[in-house]
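Q: For reference, the structures are reproduced in the following blocks.
Here, each number is a calculation from the coordinates, and none is a lab measurement. Computed from a predicted model, the values in this text were never measured in an experiment. Cβ atoms are built from the backbone, for glycine too; each structure is taken alone.
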Structure I
Amino acid sequence: MELSVRDSARILNVSEKTIYRWIKQGTLPAYRVNEQYRFNRAELLEWATSRRVNVSAEIFAEPQNGHAPVGLAEAILAGGIYYRVAGKEKTASLRSAVDLMPLPQEVDRDFVLQVILARESLGSTAVGNGIALPHVRNPVVMHVPRPMVTLCFLEQPVAFGALDGQPVHTLFTMLSPTVRAHLQMLARLSFALHQPEFTEVISRHGSREEILKACEAVDRRILASPSAA
């Protein structure tokens, strides 16, 4: 899963010079291996999403072990859309989100909450403009058959440690059965949050029908991109 400087520049649609500048500034998470910089794909996507750096559509062309990638609309249909979700602070709001997730009966919800909180302890999953993407650091076996994204609109905004300082009012809580599915869904959400039509519907807490329609438009745009063909 390690990426080179060239790989990272291609995924982030920037020059290699820009990658080195970000490393020098200490903003881009990088590792020095045998005198060369290497990057963790999940960390790179999380970093790009939190800083509104648009990822290349090329990432959606990566192989899925013979399986078609799950679209955003399908993942949100699987996870559900909920309004006026309770929680006066981060942990309480995340607990409410996990309680609402349509998980198989054998899945321990307390365990899911703990691994999501463990990821938050590494750095906030808030990406600005009142939105957060809670998820586990790496997928773990939870008998989840496919990626799911549970969309929760909070009853009241809560502090999430976002870079822009804004409290969070919307959670896209993600669970995936594999690392690759996790990365694909994270990239898909990152792409969606750069689409004005999608963010407009989310910012006003649109209806389920409006949200799913916006998700389908994102999925079509990804399929139509040259790199995803």
Structure II
Amino acid sequence: MIVLTAPAEKPDAGAVRSYFCSAKGTELRCERYDPEGNKHWWTQTISIKDVRTVKGGVKEIDFVTTVISDKQKSPIKGPMCSTAIIQTDGTVDVNISDAAATIARQTFSALNFVVKGGVSSLSPALKPGDTLADIHSTVEWSGIKLNLDYWDRKVLRRETITVPAGTFECIVVEEHKLEKFPFHRRERITHTWYALDYGMIRHDTYFLDGRMECSEQLYAITK
């Protein structure tokens, strides 16, 4: 096992790059803390399980996400299995509805689910000032509806940042996010740093009045 504390060597010139990790066997571990860095919320690990090239040169990346809280209890019942799609131009597509439905099935396994929308796309050609399409995701089961909405999505700037896992050149994306289902409504503003070949490096969450709620950073890249 090799733990990297700085980005690995860049790919060959001309290789298609994306804002997602496509190295099979890699694990990316993130830690979420309160704004002062004192209270640990959870550890999130993304494990790249398989990478396939399919018709037309599109890549399918199977990955598993696990979340463990500071009390060694995951906010979800088990690992989430997902698939990211990397188009031939490097655009990465991830369906957030599928992840939400997986969480719901872990709790209500015997019910039928209807999943709509929810595809998030990031192009490697994004630059400051660009806007991204809104994302509207719905998961319904047994008369219950879960909505995940993202809007006012834009690239704020390019920035080189240093986190525990190393130093990365990133784009910073701002989003307005709403989670809504019966007896629950959570609305926040988020800033996310993305690096080519790795994906999310840092994710800051703010209340609507501008106060920071928490920050999640990449702590280790393991192969």
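Q: Thinking only about distance in nm of label points 7 Å out along Cα→Cβ at positions 16 and 136, which of I, II has the largest value? If you can, show how the numbers build up before the last one.
A: Details: I: 3.7; II: 3.0.
Once distance in nm of label points 7 Å out along Cα→Cβ at positions 16 and 136 is tallied for I, II, the winner is I.
Q: Right, something else. Can you rank I, II by volume of the Cα convex hull per residue in Å³, for residues 40-143 alone and just name the one with the largest value?
A: II
Q: Same structure again: Using the calculated result -13500 for helix-only ellipticity at 222 nm (-39500 (n - 2.57) for each DSSP H run of 4 or more, over all residues; to 500), pick out the matching structure from I, II. Don't skip to the end; give the middle numbers.
A: On the way: I: -13500; II: -1500.
Label of the source structure: I.
Q: Ranked by FRET efficiency 1/(1 + (r/R0)^6) of positions 48 and 208 (r between Cβ atoms, R0 = 30 Å, to 0.05), which of I, II sits at the highest value?
A: When FRET efficiency 1/(1 + (r/R0)^6) of positions 48 and 208 (r between Cβ atoms, R0 = 30 Å, to 0.05) is computed for each of I, II, structure I gives the biggest number.
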